[in-house]
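Below: a set of structures, written as structure tokens.
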Structure P
Amino acid sequence: MRLPERGEGQTRIGVAIPVPAPYAEMLSDARRRSGDGFADLIPPHVTILGPTVVDQGAMAAVVEHLAAVTSSAQAFTMILRGTGTFRPVSEVVFVQVAQGIAECEQLETAVRTGVLAQELRFNYHPHVTIAHDVEPEALDRAFEECAGFEATFDVTGVDLFEHGDDGVWRTVETFPLGG
């Protein structure tokens, strides 16, 4: 995983929709089976804002911004179904968002403004990674194993994650949709 460099007095954050239990455990297990070393470091999620470095002094503004964005968004139902891949551009296999794409796109666009404004390396595509930078055979196996995966759940908030010095992404605050 390519992470932005973090300097003195900075924090690496991300914003995502966490996948709830029992689906999260199922997707973590799939990621572990693929041999992906990030399976125990990154909880299953749909990214809204990828890894971003901010000055620690700006965190209050980040929290204020996220609270404002999420207060004007509404809860929605998400359906995850089947698999996809970014190959050959990126060695990633994922579970697809089958319903909730527009809501994710709207959240992503709104979050990536103000204090969190930034350019994207790739076009935004909501998904849940299940294999990343593993052997081609493991990518193929993950693609096949999860092809029949399906999950339906309500999205009522987004989480602000912080990337710890131990490499683990942890929720530091949840922002409810609709305030």
Structure Q
Amino acid sequence: MPEFHGTTICAVKRDGKTAIAGDGQVTMSESIVFKNNAVKVRRIYNGKVILGFAGSVADAFSLTEKFEGMLNKFSGNLMRSAVELAELWRNDKAVRKLEAMMICADETTMLIVSGSGEVIEPDGGVCAIGSGGNYALAAARALVQETKYDAEKIAVKALKIASEICVFTNDHITVETV
């Protein structure tokens, strides 16, 4: 069974707003664009939390479902839910094999939850994951430093720049803001 990978997610927190943007490309193996309009950024927990995921598609959906379960269990506490998910990720043999990462945010906090079970609050209010993550991160940091654009505009522009460089990233962009 082929593996489906390839995406770029970029998050920017600025002026009390956080935006998470993701491209739409799903790549099969290393050479085939399987889908170009996938949605890998979504709202969960009654629209109060946004997240974007990268990695194996099935694994990312599984993690998203588990994360939403944690949010329900801990009354929407983002940090506690992310830490509990990371602990589950490290300790559960089935979950440990999931190959995905996600960025999640609510109105006050933005976190990266990694495949190694780490929870990271990014510096400078900017982060990115996935195939084109480094390109999007560099672009977003430059835009934060050199423009007055809002969080959403920076996240989208950073993804467009990444899509021009990374073959695993396209310019079909979905963005959510809290």
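Throughout, read-outs are computed from the coordinates displayed, never taken from laboratory work. Since we're looking at a predicted model, the values are computed, not measured.
A compact table of results
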read-out: Parent structure of the calculated result -11500, given that helix-only ellipticity at 222 nm (-39500 (n - 2.57) for each DSSP H run of 4 or more, over all residues; to 500) is the read-out and P, Q the choices; value: Q
read-out: If Kirkwood radius over Cα pairs in Å is computed and equals 15.8, the structure in P, Q; value: Q
